[in-house]
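Each in structure tokens, the structures are laid out below.
FYI, it's all coordinate maths here, none of it is from the lab. On a predicted model such as this, the values are computed, not experimentally measured, just so you know. Cβ atoms are built from the backbone, for glycine too; each structure is taken alone.
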Structure I
Amino acid sequence: MKVLVLHIGMGRSGSELVRRISDNHAGDDLDVAGIEPLEKHGFYGWLVRSFIPGFQAPVREVDLKGYDLVYLIVPKWGYNCPPVNGFLKQHDLRGLRLSLLVTYSKGDVSGYSERLVGAAMKRGANVVGSLALRRGETSSGLVDGFIRQVSQRVRNVSGDSHEHEIVFIGMININRDGYLQGVVDVWRCRGCKKLFCDDRRYGEGLGSGVGFKEIPDDEQWALLICTDTKGVFMQSIPVKPGKRLEHTCKNGEKHEFVVEHDWSINPCDTITIHRLYMVKDYLNRGIEAGYYRLNLRRIQEV
């Protein structure tokens with residue numbers, strides 16, 4: 001497989017990500033290239049421009065032909081990164097399998113990541129993965145797991161045995177009082193329109209299984225979210241009205257729920273709060289699953 005790693009600048013986070021991508025693609029034909037702005041503005045000049053929504057800086061052309069997979073490492077400077085905006089605007093990405101790695105210092109970057117994914121898809125890219133990382137997290141095992149999954153997805157799709165043409169369409173962020181607890185990547189087949197989900201929970205490594213789990217035609221994807229005073233656990237599961245769901249909380253409590261006709265589950269009389277959210281209803285949105293906010297809502301519902 002032929003792989004290209006594109007980066008803007010080479011700070012500590014970017015260098016670490018390039019190294020990890022190179023290590024995980026040791027057996028592949030890998031190239032590394034920088035996105036080079038044609039203008040020079042200095043640190044403060046770029047900082048000011050990064051706060052101008054949609055600002056595009058012209059960059060030197062990059063030859064993208066012949067690559068099976070391109071990793072794009074993107075730093076969030078202010079509101080955006082003008083050279084990356086320029087790269088996306090200048091280049092024809094039709095048919096290109098693209099994986100985005102966004103690095104940031106603080107704050108919520110979900111909207112920024114979504115804008116980048118949308119911009120790349122408008123240019124014709126097939127976005128096969130996206131991951132946002134605080135700059136201190138670039139050396140975590142989460143990065144290696146993400147790279148392995150992206151690599152395997154591309155190898156699977158490249159083979160003719162896979163009947164679906166799967167494209168990335170968005171994500172759902174699960175928050176605890178404003179702090180990100182996990183992300184669900186949502187994919188769809190261009191032909192049959194089936195959805196596929198990948199869970200990424202902070203503090204956990206990615207699962208060993210790679211690929212896209214299919215669910216029965218009469219079921220839909222939902223998120224079962226389990227919240228207590230210590231944390232939030234989420235899992236994407238297939239559901240349909242009348243289906244019984246078995247669930248074990250982190251504290252060992254076992255529960256059984258029945259999916260109602262309105263795609264909800266009956267709450268149980270325990271400290272732990274359980275909610276069911278339909279994936280199609282929350283695509284590219286956030287779910288606030290903090291205990292105290294949900295508990296207040298539960299009291300109001302009584």
Structure II
Amino acid sequence: MEVLISISLFVASFLTNYEQLYKSFTFGRVLRYDIFLFVTASLVQLLITVLVFFLWHSEEYRVKEKEIIHRRGLWGTKEKSIMLKNVSSVEYKRSPLEFLLGYGTIVLWSNGSGTPFYIRSVDQGEIYANIIKDAVDLALNRPREAAKRLPVLDMILEGEHGKLEFKQTFRWDAKSKASSKELERAAMKSVAAFLNTEGGTLLVGITDAGKIHGMEEDYQSLVRKDRDGFENHFSQCVKHMIGIESRQYISVLFEKIDEKDVCLIEVSPSPKPVYLKANGNEEFFIRTGNTTSPLKISEVNSYIDSHWSKT
């Protein structure tokens with residue numbers, strides 16, 4: 001809005017001399033022209049900011065069992081809805097500006113209508129688009145795909161916490177364009193910490209911001225470039241860095257979201273302490289909040305005594 005106003009004023013400046021026009025008025029002799037411009041620009045910007053805030057604040061979307069409702073309006077509520085059973089397709093789009101700001105627009109196409117239903121300025125739009133697809137599947141009695149996707153999407157929306165961590169890749173370093181032992185070690189640190197604390201889930205193929213990245217780069221870095229190849233490599237990492245006896249407390253699952261694989265590494269608490277082996281040394285990790293933390297040698301025995309005495 002500010003850009004449009006600025007462009008309009010710039011174009012109009014070729015048609016008249018604003019300063020002379022301003023000085024022709026009585027108040028133009030009281031307040032200098034440059035001060036008037038500053039005060040006016042500040043007030044216009046404040047007005048636009050307040051207006052945009054209230055427009056955003058008064059707008060909401062609700063996904064119900066059978067329909068999606070869009071409510072908006074500053075002085076009078078306007079409502080528009082679309083029945084889920086009438087949705088023919090769900091798309092997720094991003095303009096260049098939305099891409100820069102990290103937002104997107106979900107477009108719902110309805111059967112028998114050429115006018116789409118827009119859900120604009122959505123953060124983590126890919127995830128919400130999939131949730132809407134699942135809701136459409138349920139409305140049309142197609143629950144199988146929805147039941148498979150919802151748990152992963154729910155976890156992504158939760159964000160990282162004590163029992164959940166995201167990794168964009170397991171071993172592929174995008175900066176060096178090569179596989180990285182350090183990235184593998186970082187992932188195994190989290191697995192060891194989950195084993196030593198209360199268990200948890202490592203989601204591979206998800207960025208720190210909760211965006212779906214996929215597993216393709218990790219697959220291509222392996223001899224066998226598929227799910228089985230990744231799981232075999234992961235088992236080898238467990239064997240060499242933690243110990244093969246701990247593999248029984250770890251399950252590896254895969255989900256496909258937006259045509260991209262996501263790996264769920266689900267870790268149960270270990271009945272005994274687990275150490276991470278790297279470069280001839282052993283380290284002990286636990287989860288503290290949503291981070292993986294090492295313990296000093298002087299702290300390990302105390303933690304082991306207090307933690308495993310509960311079991």
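Can you say which of I, II returns 16.9 when mean count of other Cβ atoms within 10 Å over residues 237-244 is computed?
Derived from II, not from the others.
If you line up I, II by volume of the Cα convex hull per residue in Å³, the top spot, with the largest value, goes to II.
From which structure (I, II) was helix-only ellipticity at 222 nm (-39500 (n - 2.57) for each DSSP H run of 4 or more, over all residues; to 500) calculated, if the value obtained is -13000? So the calculation was done on II.
Here distance in nm of label points 7 Å out along Cα→Cβ at positions 61 and 93 was derived from just one of the structures I, II, and that gives 1.3; the source is II.
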